[in-house]
1. Work out which structure the value 20 belongs to, where relative contact order in percent (Cα under 8 Å, 6 or more apart) was derived from one of P, Q.
2. Determine which structure produced the value 0.55 for FRET efficiency 1/(1 + (r/R0)^6) of positions 113 and 145 (r between Cβ atoms, R0 = 25 Å, to 0.05), calculated from the coordinates; the candidates are P, Q.
3. To which of P, Q does the computed value -10000 (helix-only ellipticity at 222 nm (-39500 (n - 2.57) for each DSSP H run of 4 or more, over all residues; to 500)) belong?
4. From which structure (P, Q) was distance in nm of label points 7 Å out along Cα→Cβ at positions 33 and 153 calculated, if the value obtained is 1.5?
5. With distance in nm of label points 7 Å out along Cα→Cβ at positions 25 and 177 as the yardstick, tell me which of P, Q scores highest.
6. Hey, distance in nm of label points 7 Å out along Cα→Cβ at positions 9 and 201 derived from one of P, Q reads 3.8; which structure?
7. Assuming 14.5, 42 is Rg and Dmax of the Cα atoms in Å, for residues 65-128 alone as calculated from a single structure, say which of P, Q it is.
Structure P
Amino acid sequence: MEEYLQATAAIEAAHPSIRAKALELVGDADSPREKARRLFGFVRDRIPYNLFMISMHPDDFRASFVLETGKGYCVQKAVLLCALARAVGVPTRLGLARIRNHRVPAALKARLGRDEFPCHGYNQFLLDGRWVSAAATFDAGLCARAGVPVVEFDGRTDAMLPARALDGSPYIEYLEHLGRFADLPLEFITARTSKVWGRDKRAWLRPEDDTGFP
């Protein structure tokens, strides 16, 4: 179980900025469940989703980088949430899945040539003796603009991306679960995402690139 509390090169649970932010966020929370719930809410909404932060470079996945940059795509957000939770003693790991997003905008779908995403990242927290899954992927503002449900996490039940939008149309389809990991499996991820984005893709940091999609 110790491996799910350790700091790594990406999951920087011991980094001063990560520890300080985690302690600030959990405040007076007196249970691992409440700590996880508060940290989830921060990463979901205060680190807005941005697809174009996808990168093949390890520096762009460091939790401190994601916190400082203030935006990220699903894997980066999951790394940050994992680091924050470990920093306050909540065992946490990464999950990866292949998903289809039925609401990808037409222009983006044409650009990418697909509505399938090969490595969607989420988290699992060890709470009350069992692993509980949570996807802090899309911020509430983005969900409101897109007409899709906000993922709510209570620390008791799994909180994954929903299958239906608010109008009942298809939204997220989980096609394949790829595993759970104590550390970021970057080579595993880039082997898949580089087929879409290329091997040289770095996070896009310019304000004009700050655009997400649900």
Structure Q
Amino acid sequence: MLLLVDNTIEGVGSSPREIRAALQRIEPDLRVVTEPYTNITPEFVKVLSPSHIILSGQSHPWDKYSAEELAGIFYVIRSAPKPILGVCGGQQQIALAFGARVDLIERITPGEGYDGTFRERGFCSVELESPEGNGIFSGLPEQLTVWESHCDEVKELPADFIRTARNDVSEIQAIQHASLPLFGVQFHPELFDEDHPHGRQILEKFLKL
């Protein structure tokens, strides 16, 4: 059974639904429990006892999320009781949990929130970088094609993490903790098709950890 953490506010955003649909395509018999990030505590995870945890993308800029509401999921991330994969905003959430900076890729015009900001979007090339970071990338080519859709990015590596992928837009496209089963990808592996299978392969490898 897998725990899917819904990082959207009031259900705005499609990331949790798309991740769930992809998991059902990959493993039809896999039980997936979706829970809002506000409900996640160490006690909840202990009782649920999932085999894996996936952190979905978020729906709003991070300054709309209160520290109190994020405290429980941050604790779970830092302890990583089971393999955890952060997807897009989920990677940013991992970085924030470890005190690293997350900010807009670039503001192009004045505006509030994501209005007037640059968004990396569409199937894009990502370069695998670290030979140590092969847990979810094992056996994949050095150049991946994956779906991107983000305005924010991780600006600095958290302590005890290595960078495992990059591209020309965002230098930190994927991260992995040096000792914990904790992985993040800035892109959306759940959005794959027959011509772009790398996302599916990444999810398959994560589920085998």
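1. Values: P: 27; Q: 20.
Among P, Q, the structure yielding 20 for relative contact order in percent (Cα under 8 Å, 6 or more apart) is Q.
2. P
3. Structure P accounts for this read-out.
4. The correct label is P.
5. Q
6. On the way: P: 2.1; Q: 3.8.
The value was obtained from structure Q.
7. The correct label is Q.
Computed from the coordinates by the stated procedures, all read-outs in this text should not be read as laboratory data. Only a predicted model underlies this, so the values are computations on that prediction, with no experimental measurement involved. Cβ atoms are built from the backbone, for glycine too; each structure is taken alone.
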